[in-house]
Structure I
């Protein structure tokens, strides 16, 4: 049985997209996800995206990280799926309903409203999420935001100097975060510009993370470090993030189709 796929990326954060809206997949599990995501013996990706039918939306988007775990949201994948749909659309996710539309700069995504309550992140116990009284080595006093998935954001003078490959997994798996956490280190350059690197839960260092850009921008806005619309520069390129007076976040940026193909399901099952 051959399964068609589309390989896409958003600023280098790459995906395998499987369209199961009409024909359901034979049975997806974590082992198959890991095999498909493997860059030496599979197709290779940061996330596997599965599109399914949904009564209230153009589709339901399910998101699986390289390690096989399913997660709630992915901003870059949202833009990729929005590009595939080719018109304004509602997309259901485990993190909530989002909306996409074509834009001169690529695809704009209404990412919904951020959540700041400690139990919405979630954290293991109550604390102030705007300036958390915690630290891991040189990374201290982060902010926590849930933008469909959980993030902590550290503001530092030079984010390139942070040993994120070592501190990222340490923080991701800390007992404070019962559902693990995405780790962002950011440097604010001016009122409209942020530089960002992200350790992504279940995927590791990534060239771009759309939800990380949203979480970081909102955290900086809460601390009055930046204005309500900023450009977030990630290793893969820039995203524009706006936090409106209606409390909703809009992310705008490119998405790219790399190639299409098919694979034999039994080779990975």
Structure II
């Protein structure tokens, strides 16, 4: 069974990675549409996990997610606070007028689903749309997935001390350190690649990339543990099964959700 699962994971990666590369290369509408699609799927998985059924207030979250990605992000971050105010006010009004069916818990879960999934996912779009964003958006995936891969192999070969046994019994401190080192090394190599190809003239770029990879790798592990804590609370193994061998969208992208904002802010400050 584990061999089948591993084969499915590899096959999903072989198919999925080239598609992601193509979409990120194109930029513009394809990236916007992909981020929105991933966000909607992730929100649906989160809402279903929380409710174990669909409530109509969830669709308010989907509507505002579409508005945020399509209309708010393109015009600049100065409108985000007003948008969040309207979002919150709309949910509170619905909770007031439909108090017999909509509770404060439903409202809180709807807000949490938007912030945890759509809002964090949207940073991929912000990084891609930034100057030279096609180059730096890959640091999100290198940090997150590099850390995942490094932690896996370091864990199975060196792992002895449990990292957080209550949330994720298989994770070890040695695996965590290996994941961070792997993310830092891969990001360092990617930085040298950018320099060698002449895409940047910042001589310190490889070391900046390595710093992003190390911290991003650590943050990605926090994202993974956060997802595990949510799944443990609602007593589920996976958020879904849309990606063979990986589970749901959130199961594959939980680490990216935390890494993308970090990469965006470091990129805007240092690069």
Can you tell which of I, II yields 0.90 when FRET efficiency 1/(1 + (r/R0)^6) of positions 99 and 227 (r between Cβ atoms, R0 = 35 Å, to 0.05) is derived from it?
I
Read-out distance in nm of label points 7 Å out along Cα→Cβ at positions 91 and 163, computed value 2.9, structure in I, II:
II
Assign the value 0.95, calculated as FRET efficiency 1/(1 + (r/R0)^6) of positions 155 and 259 (r between Cβ atoms, R0 = 30 Å, to 0.05), to the correct structure from I, II.
II
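Work out which structure the value -4500 belongs to, where helix-only ellipticity at 222 nm (-39500 (n - 2.57) for each DSSP H run of 4 or more, over all residues; to 500) was derived from one of I, II.
I
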To test your reading of the models, identify which of I, II gives 17.8, 54 for Rg and Dmax of the Cα atoms in Å when calculated.
I
Using distance in nm of label points 7 Å out along Cα→Cβ at positions 11 and 75 as the calculated read-out, with 4.6 as its value, let me know the right label among I, II.
II
Suppose mean count of other Cβ atoms within 10 Å over residues 203-210 works out to 22.9; of I, II, which structure was it derived from?
I
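FYI, it's all coordinate maths here, none of it is from the lab. Since this is a predicted model, take the numbers as computed values, not measurements. Cβ atoms are built from the backbone, for glycine too; each structure is taken alone.
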